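Dropping the structures in below, format is structure tokens.
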Structure P
Amino acid sequence: MTISNFNQAINLISQFHSTEIVINKAEPNEVVTPILSSPTIHIKNCCAGVINSLTSNGFTLSMKNGLMNVNKY
């Protein structure tokens, strides 16, 4: 995800209250990349509006370990 995609996703997510996100989460024994070179967003909790907003703006969502990964290809 590019920085502009990251900023767009944060802007879309921030329009909905009570959304819980994790930025640049790393699994145990993984290396955390600097946020400006490869930012990641994982959603812990959100309403359906967040999902609709992200997908309608071209973002892809996938689930892993109870977190929803936000990406744009």
Structure Q
Amino acid sequence: MKLSIHAIVKKLVGQIDPVGETREDEERFGNLQTMTELVDKLLSDIDQVGMLRDRHEASVSKAGKFASDFFGKIGIL
């Protein structure tokens, strides 16, 4: 069975949703902090590519536009 990157990250980080049990929720809150730190870094990486959208090289511009469009799609721009 091939796992998706999403499934692998979830397995590595652990559960993030609180369940109303103090000790378990403390661990899950730490997992949530780990997950949001990862997302922040990934968004920063994508943003760096998005800044290349006006470059004259077609392949660089294509990647830059794709990254920039992604931010528009998720409502960040």
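Laboratory data are not the source of any read-out in this text; all were calculated from the coordinates shown. It should be emphasised that the depicted structure is a prediction, and the values quoted were computed from it without experimental measurement. Cβ atoms are built from the backbone, for glycine too; each structure is taken alone.
Identify the structure, out of P, Q, from whose coordinates log10 I(q)/I(0) by the Debye sum over Cα atoms at q = 0.18, 0.21 Å⁻¹ was calculated to give -0.83, -0.92.
On the way: P: -0.67, -0.91; Q: -0.83, -0.92.
The value was obtained from structure Q.
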**Q.** Label whose coordinates, when helix-only ellipticity at 222 nm (-39500 (n - 2.57) for each DSSP H run of 4 or more, over all residues; to 500) is calculated, return -23500 (choices P, Q)
**A.** Q
Q | Entry that produces 34 once relative contact order in percent (Cα under 8 Å, 6 or more apart) is calculated, selected from P, Q | A | P
Q: Please state which of the structures P, Q yields 2.7 when distance in nm of label points 7 Å out along Cα→Cβ at positions 10 and 26 is computed from it.
A: Q
